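We did not get these values from a lab; they are worked out from the coordinates using the rules stated. Predicted model only: the values in this text are computed from it and were never measured. Cβ atoms are built from the backbone, for glycine too; each structure is taken alone.
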Structure 1
Amino acid sequence: MSERFDSLFLAESPDSHESYRTMMQAAMDVLISRFASSAAPYSGVNPSRISLALRERPVCPETGAGMEEILDHVGRAILQHSAVVTHPACIAHLQCPPLNAALAAEVLISATNQSLDSWDQSMAATMLEQRMIAWLCGLVGYGEEADGVFTSGGSQSNFMGLLLARDHYAMAQWGWNVQKCGLPADAARMRVLCSEHAHFTVKQALALLGLGERAVVPVETDDRHRLRSDALEQAMTDLQQSGLLPFVLVATAGTTDFGSIDPLPEMAEIARRHQLWLHVDAAYGGALALSDRHASLLKGWEQADSIAVDFHKMFYQPISCGSFLLKDKRHFRYIRLMADYLNPQQDEEDGVPNLVTKSLQTTRRFDALKLYVSLQHLGRRSFGDMIDRTIMTAMETARFIRQDAALELMGEPILNAVVFRYVPTRNPDWSDEINSQIRARLLAEGTAVLARTKVDGRTCLKMTLLNPRTTPAHTGQILLKAKEIGEALETEYTRGKEIVL
């Protein structure tokens, strides 16, 4: 009777092979059809229409349907109204176009379904992840005592850094084991310093770690949105005089809005002098290490106690894929737990590598494979060339904006993020509303997908130029269209005011 299920799984039978091959081909046909017709980065359809289309089918019918018909529905109702991340005008967020090599690896990852928690669920996958982590530690400049683990991305990596820092401080300061005993009595006095432009996950992590958002001490930045060392020294003095306990310094290597990189060497020296754990959030900027032209921007990160690097940004990997790197692997002991059914003590004594002892996840995907395949296929130089190209496009786009009186550049790009705004000529009070409407109309028309943010309280637009296929010609056309919409909105607002008067 088991034969009736053979075609549902990738197994040893010919029926299984043919079923899998047919489904994969059908899925590929739907994808190719979608991308072949991708004249726009988004269809422009609003949420209510998408919701209505999805209601046409029950989520779980009593009996199944053929895959060809199902995939046709998915293509029309879902993929047709999804962001086309490979389109040169899909430039809102840190959401990269994934490499074909990584997509091929994703097929292998999903089909083999390895789980990177224990050796007997992953075997060679475990060994490859360890090799990848060793390479990454070398890329950073860490020594033999370093280690790390693949994560879901920057949020998890930042959380791990702050978690280990908290538990290490509690042990060093009070001999207190947080894992076994919970938070110590003085935990309410513990503080973390970071740039005022640090990622929101720093606050999120401290809230989840029981220290609260108030434990975050934002430090002022300079005119390029980088943490000021003098302000950091003053903040340290203020905390100490108030009887508070600074224990972590978070440096950002690539802020979300401006791509700014904090002064890593100076912060490392301050962290060493004040005995702070230094965590570098390089989720965005870590890929610069592959660029001959821009790798020097990361100078000093090798002195950090821990580092977060994302691969689903400028390493061009499918979501999700990141890593957490630790300068001294002994600190993983703060999260190590044993389970007889999974990673018994005997395994550790026998040298069996069960990676669950280094991770906040139990079941975990074999994401190291897609990065490995991508690096093997492209090599470091091609990765560096792509990164350099995107930064060049950002610089050229900034030049366009500076030369146009109708636009205002909100800061010189460091990486490949460009923040700007349309400047109304008739009434500056319309600025926020007009810039919001420019973004909305570009999206509704399917012309471009831009992000919005606020700088000094003003609504601004943002291009995040991760895609190496996006050129200055593309961004120039988007800027022209943004101006055209802005001018039309000013006319509409003026007429509306005249009617009211």
Structure 2
Amino acid sequence: MVKGNFFISTAIDYTSGKPHIGHLYEKVCTDAIARWNRLRGNKVHFSTGVDTHGLKIQRNAEKKNKTPKKFVEELTKDFKKLCETYNITYDDFISTEDDRHKKIAQELFQKLYDNEQIYLSNYEGLYCVDCETYYMDKDLKDGKCKIHDKKCEKVKEQSYFFKLASYEKDLLEHLNQDFSVLPKKRKNEIINRIKEGLNDLSVSRRNVDWGIKVPFDDNHTIFVWIEALMNYISTLDGIKSKKFKDFWPGVHVIGKDIFWHHTVIWYSILKALKLPLPKTVLVHGFVNISGEKMSKSKGITIDPLVLNKKYGADGVRYFLLREMPFGDDGDFSENSLKNRINNELANDLGNLLSRTISMILKYFDGKAPNGKKDENIVNQLNETFKKSDKLMDNFEIDKTLAEVWSFINYCNKYVNDQKPWEKEKKEDIIYNLYESLKCISILLSPFIPETSEKIACQLGLKKCGSFKELKFDNVKAKVVKGEMLFHKLE
């Protein structure tokens, strides 16, 4: 179990277009981990935000007849709205247009230069504008970027270079540590790529105006993939701040398309700055749609704000976290989403709460009864939490939810087996159901927070509570019959 301060970040989203379901997936996963650690009693710094610079944004803004600044300001509002809609509890939303970020990025770039890790030369090669990344021929498929399926542009220009190749040995040593990159298959993939050999990295652009100026040469802007990574230090107020000392290093949650940048490039920069490397780079897969990869050009995309209107934030959160094994690609379909809502959220969870509240109202005038603990159900709860906490230590979110659901199913079996409505003495059975639901609301709060609050409210509690309250005690509360947690969907 992680104890003390805990720093976790999403990647900052590239503001070349509106948010899609892949952005949402990364945020709800990170939010669940952050919330879980808060329930442990840890002080958490959870950062997210937007990446606003680079050639692609410059060109997209021109197509819309807008300045890049106006273009990214409008899209930034969309990403903030996404976070608000889905209850993403970030502690900092950072933009690379923020003055605080620009200042720190220039300071760090200057420090790399002063440490003789950057030199001036000329670059000639292939560049994918959508990735904002240089590639070698061996990295492409039929001359196209494997991620965006587009031809790369040939670029020839003066550039500052970072001595990336000199960190090959250091990188391999660090990657041999257990939690450096998860899942392990991604770590093995990056190790194999490093063993093919590294080249020094172009880290400035002479012909891209929309970016942060190189502090010692106004003719160049800092390459977007260098200054964007530095947001993880900007969000902590720079390397000399108390916040940085308190929270660094942390966990980066990112997609598999950018884990080269967050390992090889970012690790090497941190080494050059003589800073500790991240505890873990946590790599998730892609969200495919009915078996096909998302593609704006093919019309294969999902607007998460539309999904919220149809299914509610918690229904979508639950589906994404439960359906997709973290680290693997997952498939989104509305039929699968409806099935999860109907069978698990409405039937398993909703009915358990509804039956328990109804019995307390009927038999005890709405007052939560005091009774004797059933050691079997208490032991089941303790085992559920023990397993869940270990799974969250390994960032296995889908398995954690499955474990919590096993306890929900245990409670449903308990009420069916005990049949309190047939017994003269009902206090003990219904007491154990009430206490179980109280604990379920706590365990589920990192994943479906609105629903957890609704459960707590119907149980007559002010809030869900923390892991310290995962125990059976005699709560003096009066239950309230509320609306159904989830309605069945056609």
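Values for this structure:
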quantity: At a computed 24.8 (mean count of other Cβ atoms within 10 Å over residues 157-164), which of 1, 2; calculated: 1
quantity: Mean count of other Cβ atoms within 10 Å over residues 29-36 - highest-scoring structure of 1, 2; calculated: 2
quantity: Per FRET efficiency 1/(1 + (r/R0)^6) of positions 357 and 453 (r between Cβ atoms, R0 = 41 Å, to 0.05), the highest-valued of structures 1, 2; calculated: 2
quantity: If distance in nm of label points 7 Å out along Cα→Cβ at positions 293 and 469 is computed and equals 2.1, the structure in 1, 2; calculated: 1
quantity: Read-out relative contact order in percent (Cα under 8 Å, 6 or more apart), computed value 19, structure in 1, 2; calculated: 1
quantity: Comparison of 1, 2 - label where FRET efficiency 1/(1 + (r/R0)^6) of positions 317 and 437 (r between Cβ atoms, R0 = 25 Å, to 0.05) is highest; calculated: 2
quantity: Structures 1, 2, by distance in nm of label points 7 Å out along Cα→Cβ at positions 45 and 405: label with the highest value; calculated: 1
quantity: Computed 25.2 for Kirkwood radius over Cα pairs in Å - originating structure among 1, 2; calculated: 1
quantity: Answer label among 1, 2 for the case where mean count of other Cβ atoms within 10 Å over residues 229-236, calculated from the coordinates, equals 17.1; calculated: 1
